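Structures are listed in the sections that come next.
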Structure I
Amino acid sequence: MIYFLTINYYSTNLITQLISSIQSSKDTPHKTVIINNSPDDDSIHLLKSELVLILQPETNLGFGNGCNLGLSWIYAQDPQATVWIINPDAYLLQTSLEKVSLFFDTYPELSIVGTIIYTPTKEVWFGGGRFICRTGTIVDLDLSTNSDTAYVNCDWVSGCSLLINLRNFLECPQFDPAYFLYYEDFDFCRRYANLGHLIAVTQQLSVIHHPSTITNRNIFRKIQHSTYSYLLTLEKYTNKLVLLLRLTRLLVYACILILIKPKEAFGKLYGVLLYLKRSLPSCHIHYWLTCLF
């Protein structure tokens, strides 16, 4: 069984398109699980069917925690299943579900697999991720489309379109609940890679994605979440010097942006404040800010 897992945040029209692209492949058993992160969005319930399940949390859980709810439900139903986490603003690109089953039957050693993600103009938006620990550099590259192999090992893959082979997990895989939005996919991949799981990207599966269709509705909150999660990630996977240097650069850039893009600037500054409040005792926050300024 293949379970598609997507998070709804006032995105019924987008998820309708996604479901239509999924159900064009009818020969492989599949089900779509929707986590409704917008509890007052009644329109999403119109999509409910035998193949579409809607789980309703009491509040907006964010991306990672929303996925955790869905993963826990799916794992309880079938711990041998394949889970395809996919953004509501993405849809399948001529991908038959038979390819998914065949791929994991052929390469059962892979635990987490990313797909090629195209923009609507067919440009590669994501093709694999690399991480340079000594500098804290997190980049996405096109590692797969020009490769003659079925898959390419990489450091992380995008949660926009990410497949999980549950057969390789003794317990239900989970995202770190400390992340509300952004970088939870990077952390998910690095955490399980450190436990011995193989991460890869394949050109055999692909989707179309409309970047930031949802998150651009509120630039301030988008930048706030991105900044906070970025600093949390640096704290977990680099050293204190790299964290301090990148934090300093981020603050300087935010100050430059205040007159040009105030929403983006204040989003960065608020994200930094939230990170400092979480990571430092209150008595140390003033000291850090004094050092930085």
Structure II
Amino acid sequence: MRKLAPALLLALAGCASAPVAPPQTAAPPPPVQAEADKPPAGMQYLYGSAEAAALSIQAYNALIAAVRTNLATSRPPTSAILAPEGTTAPSCAGKPLAAVFDMDETAVLNLGFEYNDARSGKGYDPALWARWEQTGADKVAAVPGAKAAFETLRAMNITPIINTNRGAASAEKTTEALAFAGLGDFRHGETLFLKGDVDGKSGKDGRRMAIAAKWCVVALGGDQLGDFTDALAGAPAARRAAVTAEPYLSYWGHRWFVLPNPVYGTGLGSGWDDTFPADKRWADPAAQGVK
């Protein structure tokens, strides 16, 4: 924000022959409006903290290690695609290898968009996001660990594939953003899948199954449960219970890898009862007059 220059007020009295009044003391400039001290806590963590960077690197390192183990112990490799109910699990036999990733806050950090979001305080607006997709390709950065992991996968003859809910109208700009972040070249319909591709839906199961029909997918990476299966929907408590039971329990850290995102998405929105079970609540005895 610009600082306003102080006005110089000189009071001149009378004509040239009359005494000149001494200049008044210049008024101090108005104070600059204080900016918000810090971004929202979730943004501080995801985009600014060493801890979030370490978690992301940890997830990508674990993914590479698990893929190596999968390839060394399974012939053919075990697929990371969990087939939707009523469909057949995809086979990996005779297929080239791939790993499938969400894009936003999994492969790239949308620093430009989130800065604007934090400064405006307006919240999510689909039209604003569409404009970001079209104009923000050079305002992103790779998620820590993603670039090295993608390079390692390619060296292992495993193709990284992006499955994102960015719009099809932004396909070209999406490839530009991925390239700007240093993640390589992607082709729409081959190694880049966008919202509505395959079945016209925002859910990703249709796209995942289409990818698995051609590729042996050995790992999935994402920041939302929908990046792994569309089956994990519903209320927060039910979702939390589901991920801790089979068949999902065996996938985390072996075939499925979650990146941190405390800023937006399906991981947010639980209420008091979902977050703090009634039998686990504590009150400070001192606050209740108990000694």
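What follows is calculated from the coordinates using simple rules that are stated; it is not laboratory data. Here the structure is a predicted model, which means the values were calculated and not measured. Cβ atoms are built from the backbone, for glycine too; each structure is taken alone.
Which structure, out of I, II, was mean count of other Cβ atoms within 10 Å over residues 105-112 calculated from, if the result is 15.9? Answer by label: I. Taking relative contact order in percent (Cα under 8 Å, 6 or more apart) as the measure, the highest value among I, II is held by II.
From which structure (I, II) was helix-only ellipticity at 222 nm (-39500 (n - 2.57) for each DSSP H run of 4 or more, over all residues; to 500) calculated, if the value obtained is -9000? Computing helix-only ellipticity at 222 nm (-39500 (n - 2.57) for each DSSP H run of 4 or more, over all residues; to 500) on every structure in I, II gives -9000 only for II. Looking across I, II, the calculation of Rg/Rh (Cα atoms, Kirkwood Rh) that yields 0.98 traces back to I.
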